[in-house]
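Values quoted throughout were computed directly from the atomic coordinates according to the rules given, and no laboratory measurement underlies them. The shown structure was predicted, so the numbers you read here are calculated from the model rather than taken from an experiment. Cβ atoms are built from the backbone, for glycine too; each structure is taken alone.
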Structure P
Amino acid sequence: MHDITKRLKELGLVLPEVPTPVANYIPAIIVGNELRTSGQIPMVNGELAYVGSVPSARSIDEATNAAQICGLNCIAVADATLEGGVEAIERVLSVRVFIASDVGFTGHSTIANGVSDLMVDVFGDAGKHTRVAMGSIGLPLGATVEVEAVFQITL
């Protein structure tokens, strides 16, 4: 066990309630020893915290914060799905970060660091992962960022 719950507390992070899916899908699925989350948008207390494209409607700092919120929502989905909660997560395998961005914007990696840094802060070396960071002309509900994660889990 990694004592992830203790680490979250040390970081001052509280896992939010799992956001309700906004369409016809499930929050996560377990395949073998992997848990794959659906894309998570920056929902906080049932409200979308960040809407709009970077950099015209949202700053890089705001979008980076949105990415961190999305990552925390991914961890919350895993916690709610796994019988052992977050303690059943062995490592973070990958994250995909989608950023609503204006034409010509190239700072996607900086924004994606919001979720990548979160995963390493929470899981230590087991939080190091592969990653895709890409721009999009639009995301669900107008969200600024959407993140999906794949975790290796203990069966």
Structure Q
Amino acid sequence: MKNTNSSLSQLESTLELYFAKKAPAMPENIKEALVKYGPYITLIIMILALPALLAIFGLGTIMMPFSYLGGFRSGMMYSFGTMLSLAILIMQVIALPALFKRQISGWKLMYYIALIQVVQNLLRFDLGGLIIGGAISFYILFQIKSYYK
């Protein structure tokens, strides 16, 4: 476990070097707006998406056995993708109170969510989401990190 924590810390340091120190700085008013209104926007989106998410997870549970008809690999990828999506949703719910209070624990959860999404895009061979989505997520996260204590 210690090795995993040191690897994640080293990755975080490397990403911070490139996305916070070497990348062009985001204007302070935009950073402040993201930190101030971001949790509210996330909460509103989660509430509006709740019926769709429940339908997707409900249909996903029904369709999961049929996903294996396309082969074991196909079924496992579908199952794994569903589990990762559920983990991301739970982590977002847990992160919200800390984000409202501007605690670093909320920022860390959002960082882990971004890492999980990168892995998810890698497993789906979604190179656009992997490169563009990952870069945008990490850029925004590391630009606003200093606002969380």
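Worth pointing out:
- Structures P, Q were compared on distance in nm of label points 7 Å out along Cα→Cβ at positions 63 and 87, and the highest value belongs to P.
- Computed -27000 for helix-only ellipticity at 222 nm (-39500 (n - 2.57) for each DSSP H run of 4 or more, over all residues; to 500) - originating structure among P, Q: Q
- Answer label among P, Q for the case where distance in nm of label points 7 Å out along Cα→Cβ at positions 55 and 111, calculated from the coordinates, equals 1.3: P
- Value 0.75, calculated as FRET efficiency 1/(1 + (r/R0)^6) of positions 7 and 135 (r between Cβ atoms, R0 = 25 Å, to 0.05), assigned to which of P, Q: Q
- When relative contact order in percent (Cα under 8 Å, 6 or more apart) is calculated for each of structures P, Q, structure P gives the greatest result.
- Ranking P, Q by Rg/Rh (Cα atoms, Kirkwood Rh), the structure that comes out highest: Q
- Winner on FRET efficiency 1/(1 + (r/R0)^6) of positions 15 and 103 (r between Cβ atoms, R0 = 41 Å, to 0.05) once structures P, Q are ranked, highest first: Q
- Origin of the derived value 16.5 (mean count of other Cβ atoms within 10 Å over residues 95-102; candidates P, Q): Q
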